[in-house]
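Take a look at these structures.
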Structure 1
Amino acid sequence: MNDVVVLGAGPGGYVAAIKAAQMGLKTTIIEKQHLGGVCLNFGCIPTKALLHCAHIKHMMDHGDTFGFKVNYTYNFDDVIQRSRRVADQLRKGVEGLLKKNKVNVISGHGRFEDSQTISVNGEKVKGQSIIIATGARSRMLPLIPHHERVWTSKQALLPPFFPKSLVIIGSGAIGMEFASFYNTFGTKVTVIEVQASILPQEDSEISAMAKKIFEKQGIIIKTSSQLNKVEATDAGVTCHVGSEILQADAMIVAIGIEANIEDIGLERTKVTIERGSIVTNGYMQTKDPSIYAIGDVCGAPWLAHKATHEGIISVEHIKGLSVQPLDTKKIPGCVYSLPQIASIGLSEDKAKTLGRKLKIGRFPYHGNGKALAMDHQDGMIKTIFDDETGELIGAHMIGGDVSELISIFSVAKHMEGVDVDFIHTVFPHPTLSEMIHESVLNSHGKAIHI
């Protein structure tokens with residue numbers, strides 16, 4: 001009998017297994033495909049490797065801005081293969097970490113036999129506690145045909161050919177990252193979004209600025225647009241969008257994900273499902289006391305770092321420790337496009353619907369010395385505080401390296417920092433982080449450099 005059995009070895013599952021082993025619990029992890037899950041193999045990591053290549057190309061294309069005359073060639077297949085090498089290296093690293101921590105690894109498709117038993121490869125694996133970490137897959141629409149020219153994010157990472165034109169359905173993080181990557185490499189990209197703005201989960205002011213920047217880069221964006229019909233042939237795809245007909249070499253479907261909860265035997269447990277996701281309490285425990293669930297199977301936000309933290313919470317709860325439940329309002333989210341977008345907490349619109357009185361500060365990238373030195377002309381830091389208490393309600397950013405800057409706000413929210421704490425903090429010069437200081441000062445009408 002294991003103390004803990006983990007079903008799924010993505011960023012939540014493998015971290016939970018390692019944490020359990022480190023706490024002295026006999027642990028087994030079951031994975032049907034690749035250690036590291038979608039994130040490491042066909043998601044977070046390889047997409048960031050591709051986007052870094054796009055950033056390098058962007059810099060070379062604008063070399064004259066920095067005084068360089070750059071003549072270069074590139075091999076698109078080599079760009080793709082580099083992303084695979086990065087993913088392979090990290091997958092081997094995960095394998096080594098599991099071995100180092102003496103986690104028993106089983107390859108195969110696991111299914112519940114009962115609340116403490118999983119069958120895999122004809123074997124019954126028992127655990128006092130079981131953690132479901134089966135992740136999610138790309139969601140598709142019934143009107144979209146299965147065809148080699150209709151890609152999910154996985155196919156977009158391993159394209160069978162370089163598309164000269166591309167239609168992307170959905171303008172969330174995945175859609176805009178692929179739009180940014182392929183546009184930088186010369187593909188004519190058209191993004192279709194049914195809602196009124198791109199990146200609809202972001203603050204509306206940031207979304208509007210992002211749309212303007214992306215369009216300036218050449219990306220065609222059609223919001224409030226309904227996809228009615230898709231035809232796919234060996235020659236390409238035809239999309240009927242409203243009264244318009246769009247043709248392209250290929251299509252990427254990026255309309256969200258759905259949890260992998262089928263064919264794992266949940267009907268043999270007391271686990272409950274609502275809106276396609278497993279229901280858990282603040283400690284990631286399901287309605288079946290011996291079963292926990294973490295990551296994408298539990299619903300939004302669908303982020304690897306959320307899954308990782310949930311894995312640690314579940315193991316500590318299994319161990320009987322005092323655990324602080326996860327507050328999703330303190331989880332940052334990032335879009336690694338060119339430019340990057342990052343946020344945490346409530347948007348301005350959402351905060352206003354709650355009746356909060358707000359102090360809002362803004363600072364533009366073009367007012368920061370380091371940003372100008374790096375030629376990051378476009379961007380903004382936006383901070384939202386409670387007018388009475390100074391509580392940090394939200395932070396929303398667009399521009400170079402904001403995926404790194406957002407962690408400052410993450411720490412502040414966790415420590416319940418207020419606006420005065422930012423004001424009295426000394427930020428190093430010259431850095432992009434100075435814009436955080438200026439944005440908070442601006443919320444008080446005291447910004448120096450605008």
Structure 2
Amino acid sequence: MKKVKINVISLGCPKNLVDTEYILGSFNQQDIEFSSNPEDSDVIIINTCGFIDTAKEESINTILEACQYKKNSDKKVIVTGCLVQRYKEELEREIPEVDLFIDIPQQKDIPLKVGIGKSEKSERILATPRHLAYLKISEGCDHTCSFCAIPNIRGKHRSKPIETLVEEAKRLVDLGVKELNIVSQDTSYYGFDIYGKPMLFNLLKEIEKIEGIEWIRLYYLYPSTVDEDFFKFLADSKKVLKYIEMPIQHTEDTILRDMMRGYRKRKLYQILEWKEKYIPQMAIRSSVIVGYPTESEKEFESMLNFLQEAKFDWLGVFTYSHEEGTPAYQKHDDLIPQEEKIERFNTVLSIQEEFTEEKNLQTVGKIFDVIVDGFSEEWETLPIGRSYRNAYDIDGVVYVEATEPVKLGDIVKVKIKDVVDKYDVVGEVI
């Protein structure tokens with residue numbers, strides 16, 4: 001019996017990628033064959049992002065492109081994810097070429113809906129290199145940030161029990177995973193809903209006990225729930241990397257108040273003080289939004305001054321997206337011209353580029369453990385990896401000069417020699 005060829009496209013964040021991996025695992029593997037080419041596939045499944053304008057545009061373009069492959073064929077196009085959860089009726093009306101729009105809670109039933117056998121176990125099939133994986137510890141968010149549509153899409157915060165997550169982490173180790181990346185909408189809030197108190201430390205302690213897990217990386221920490229004990233814990237941990245991803249979104253109290261972020265600039269300074277006190281070598285990735293409706297030139301300049309003080313290792317910059325259904329959409333008009341938003345965006349990027357290069361230059365001559373993710377496309381024998389300072393697929397990389405062969409997933413000691421194009425570094429195995 002001929003196997004059904006399936007092409008799966010995952011858009012958006014790592015949390016969405018985890019959902020995609022469960023979709024992959026929901027199929028009876030004996031009935032299907034995965035394909036990287038949508039043109040020669042029988043079924044195209046698109047897991048969309050619907051967070052901000054650019055993500056929505058990418059999702060729509062991907063759907064329309066997939067529909068082009070349907071012409072003169074019986075190919076099926078299935079669309080799911082955040083965009084569907086948010087705009088299902090409009091999508092069904094505007095893009096009738098799509099065979100099925102599937103709500104997020106029904107993703108596990110996609111095989112049945114397209115007439116293909118469903119797996120009995122429905123375990124994840126990793127879409128990352130086999131030595132790393134994302135562990136989604138909760139779903140949804142209880143915060144009501146004025147610019148954010150996530151609570152409307154994903155619902156209230158819902159933590160997974162510690163035992164469930166430990167079992168999932170053990171299964172990932174069986175697949176060869178060494179680096180576990182902890183993700184959620186609000187990682188530092190983990191456990192409040194089911195245990196009545198923060199339980200992130202308890203979860204991390206249990207994961208640390210698992211033989212085979214060597215690196216644990218934390219994403220999506222919310223500043224208001226990061227305290228001094230958090231830094232003390234990380235300073236003592238042997239497996240949790242000295243790296244955090246913590247979006248601040250803005251620095252000025254007037255904007256933070258209107259954004260309904262639940263903290264003020266003083267808390268951001270406090271976090272930087274704790275970092276210097278307990279883990280001065282910690283790498284921090286953050287993100288900011290420019291062009292919020294009430295952001296004045298003065299407030300923008302003040303944010304720049306803070307960023308020049310903080311000198312984050314990595315920084316994502318977003319132009320404000322006026323999202324219907326959010327408090328900011330209901331309260332404000334989107335008055336700042338797009339040209340001004342882009343100018344502010346470029347200004348922040350240009351100064352952050354200097355900070356990132358400066359931080360990378362400080363690593364020259366130092367020795368780091370580096371995990372090998374792959375090999376250069378240009379020089380096939382040149383390994384590419386990351387130290388604790390680099391998150392997979394979003395930060396810079398380490399080019400590794402090795403006299404002996406190294407394999408995917410190896411962790412090797414590398415002495416940094418130089419900086420490449422500001423964001424990447426090169427070093428040699430010692």
Notebook entry, point to check: Given that mean count of other Cβ atoms within 10 Å over residues 114-121, derived from a single structure, equals 13.4, which label among 1, 2 identifies that structure?
Noted result: 2
Margin query: Quick check: 34, 29, 22 is what I get for semi-axes √(5λ) of the Cα gyration tensor in Å, calculated from one of 1, 2. Which structure matches?
Written below: 2
Checklist line | Structure from which 10 was derived, relative contact order in percent (Cα under 8 Å, 6 or more apart), options 1, 2 | finding: 2
Notebook entry, point to check: Thinking of 1, 2, which structure, once Cα Rg over 2.2 N^0.38 Å, for residues 210-313 alone is computed, gives back 1.56?
Noted result: 1
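Bear in mind that the values in this text are calculations on the coordinates, not laboratory data. Fair warning: this is a prediction, and the values are worked out from it, not measured in the lab. Cβ atoms are built from the backbone, for glycine too; each structure is taken alone.
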